[in-house]
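Just so you know, all these numbers are worked out from the coordinates, no wet-lab data involved. Computed from a prediction, not measured in an experiment: that's the story for all the values here. Cβ atoms are built from the backbone, for glycine too; each structure is taken alone.
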Structure I
């Protein structure tokens with residue numbers, strides 16, 4: 001786990017494409033993303049209902065991760081919240097209406113379908129706590 005925390009403290013530099021994406025997300029779509037959060041270029045932040053996305057400070061969202069705020073099959077549009085200092089691994093999925101606590105680590109490929117308390121480390125489909 002220490003490897004993940006170290007990686008989150010020194011975020012990679014942002015590219016021009018990431019800066020343009022952030023501008024569109026926050027200014028045009030009105031998504032609530034803290035300026036210190038780092039989101040990979042290929043990460044998918046829901047565009048169907050962008051006002052439902054809330055990402056706090058010092059978050060790290062890795063390649064091809066998905067943060068959803070809607071489920072069209074059930075007609076659901078809910079706020080999804082990512083707590084400060086949280087790391088979301090590559091290709092992880094956070095379902096609509098989920099609240100991820102502060103300083104959580106979501107390992108790559110995890111499907112988060114329930115709220116996570118502060119400091120959780122989860123893995124799997126569905127997300128289950130990892131023994132530390």
Structure II
């Protein structure tokens with residue numbers, strides 16, 4: 001793996017950024033529902049995916065880096081779970097939900113791959 005100097009170079013962060021853009025593109029249409037906090041939580045969970053990758057990047061300890069990446073994966077699961085609520089309430093269509101879920105899947109896969117890589121480094125020390 002080439003040396004990464006900034007979190008913005010990480011594929012998992014790039015994918016999480018796309019996830020945030022996608023979530024906001026749909027949630028902006030649902031502004032009338034923001035008073036119920038459901039949409040706000042949907043947005044916060046997506047932002048948490050992206051920010052936890054960034055926050056963990058400069059941690060000196062590999063264990064800490066991995067911890068933040070795990071939080072990111074958990075937040076991605078929250079975004080995914082919330083798509084079921086939004087679909088059940090008929091606030092998002094099935095195709096919109098599937099689009100978000102696919103981006104969640106990609107983001108999680110990239111993040112988990114990075115976790116595996118970091119764990120391999122941890123085990124070689």
query: A value of 18.4 was derived for mean count of other Cβ atoms within 10 Å over residues 48-55; which structure in I, II was it taken from?
result: I
- prompt: Can you say which of I, II returns -3000 when helix-only ellipticity at 222 nm (-39500 (n - 2.57) for each DSSP H run of 4 or more, over all residues; to 500) is computed?
  reply: I
field: Structure responsible for 16, with relative contact order in percent (Cα under 8 Å, 6 or more apart) calculated and labels I, II on offer
entry: I
query: Upon calculation of FRET efficiency 1/(1 + (r/R0)^6) of positions 96 and 112 (r between Cβ atoms, R0 = 30 Å, to 0.05) from the atomic coordinates, which of the structures I, II produces 1.00?
result: I
- prompt: If you work out Rg/Rh (Cα atoms, Kirkwood Rh), for residues 40-103 alone for I, II, which one comes out largest?
  reply: II
- request: Using distance in nm of label points 7 Å out along Cα→Cβ at positions 32 and 88 as the calculated read-out, with 2.3 as its value, let me know the right label among I, II.
  value: II
- prompt: Given structures I, II, which gives the highest value for Rg/Rh (Cα atoms, Kirkwood Rh)?
  reply: II
